[in-house]
Structure I
Amino acid sequence: MEYDSTKDTLKHIQRVGELLHKICHTLLDRIDNHDNTKLVSPEKEKFDEYTPKLKGSTYGSEEYKTFLKELDQILLHHYSYNSHHPEHYDKGIDDMTLVDVIEMLCDWKAASERHLNGNILKSIEINTKRFNMSEQLKIILENTAKKYF
C-alpha cells in the first residue's frame with residue numbers, strides 16, 4: 001500500500017493551530033493588560049501631567065526628548081513592568097519575543113495617532129535608529145504596518 005500523507009498533514013495542521021491559539025491567547029492577555037500601570041500611582045500622576053505635553057510635541061523632536069528626560073524615573077518604572085518596551089530588556093529589542101514586538105508595533109501606531117503629525121512609518125524609521133533595530137526587522141514592521149494599519 002502506498003503512503004497517504006493525509007493523516008500526517010491533518011495532525012500537523014492541528015498542531016500548528018494549537019500553537020497559534022497559544023500565541024493568540026497571549027495576545028488577548030496583552031490587550032487586557034496593556035499599559036495598566038499608567039492607571040495607578042506612581043505613573044498616573046506623571047502621565048496626567050505629561051501626556052498633553054507629549055501629545056502637543058513632534059515625535060522624536062528635541063522638545064519630545066526633553067519631556068522624556070523629565071519623565072525618566074516614571075518611565076523606568078513603566079518599562080520595568082511592560083515588556084513591549086525595548087527598555088524593559090538588557091539587550092533591548094534583541095531580547096524581545098514576537099509577541100512583545102507585535103504589542104510594541106501596535107503601541108507605536110496608537111501613540112503616533114496622538115500626534116498631529118503622527119505617522120507610523122516615520123515612527124518606525126525614528127525607532128530603528130533609537131533602538132538599533134536591524135534593517136530586516138524594520139522592513140517587517142513596515143510591511144506589517146502597511147498591510148494592517
Structure II
Amino acid sequence: MALEPPLVGEAERAVTEEWTAVRMGSGKVLVLATPALVAVMEEAAVRALEGHLPPGQTSVGVRIDVRHLAATPLGMRVRARATLVAAYGHRLTFRIEAWDDREKVGEADHERVIVDVERFMERVRAKSDPGREEALSETGRR
C-alpha cells in the first residue's frame with residue numbers, strides 16, 4: 001500500500017497536572033511539558049496513518065525536531081495537526097504544528113518508519129535474551 005502525501009491527523013489533550021513540566025521532570029513550572037507536547041505531536045502523526053497501513057504493520061518514531069514556542073497553562077487544551085509531507089519507501093516525514101486556545105505553541109519535523117509488528121517485537125524481545133539476540137544476528141534478521 002503506497003502512502004501519498006498529504007495525509008493529515010490531529011490529536012488534542014487537556015493540560016492536566018500529569019502533563020506539566022514539574023510532573024514530567026523537564027522543568028519547575030506548571031505548564032505543558034515539552035515531552036508532553038512531543039507526545040501529542042506523535043499521536044497526531046499516528047492518527048494520520050490510521051487505515052492506511054496493511055494489517056501487521058505499524059509505524060515507529062525515529063526522529064523529531066521540535067520547537068516549543070510558547071507556554072500552555074494548566075487547564076488549557078493543546079491540539080496538534082500532523083501532515084505527511086514525504087514518503088520514501090518505509091520512511092515517512094511529517095510537518096506538525098500545535099496550538100493551545102490562544103496561540104501556536106509548537107512545530108516539528110518528524111520521521112517515522114513503517115515496520116512489521118511481529119518482526120519488530122521479536123527484535124525487542126531478543127534484547128532481554130542474549131542467546132536469542134545472537135541467533136537473530138546470525139540469521140541477518142537483526
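Structures compared: I, II; top value of relative contact order in percent (Cα under 8 Å, 6 or more apart), i.e. the largest, recorded for II.
Computed over structures I, II, FRET efficiency 1/(1 + (r/R0)^6) of positions 7 and 39 (r between Cβ atoms, R0 = 41 Å, to 0.05) reaches its largest value in II. Among candidates I, II, the computation of helix-only ellipticity at 222 nm (-39500 (n - 2.57) for each DSSP H run of 4 or more, over all residues; to 500) that gave -21500 used structure I. For the structures shown (I, II), volume of the Cα convex hull per residue in Å³ is largest in I.
With mean count of other Cβ atoms within 10 Å over residues 15-22 coming out at 9.9, pick the structure among I, II it was computed from. Let's see the in-between values first.
Values: I: 9.9; II: 16.0.
Answer for the origin of the read-out: I.
The numbers here are math on the coordinates, done by the rules we state, and not lab data. Nothing here was measured: the structure is a model prediction, and the numbers come from that model. Cβ atoms are built from the backbone, for glycine too; each structure is taken alone.
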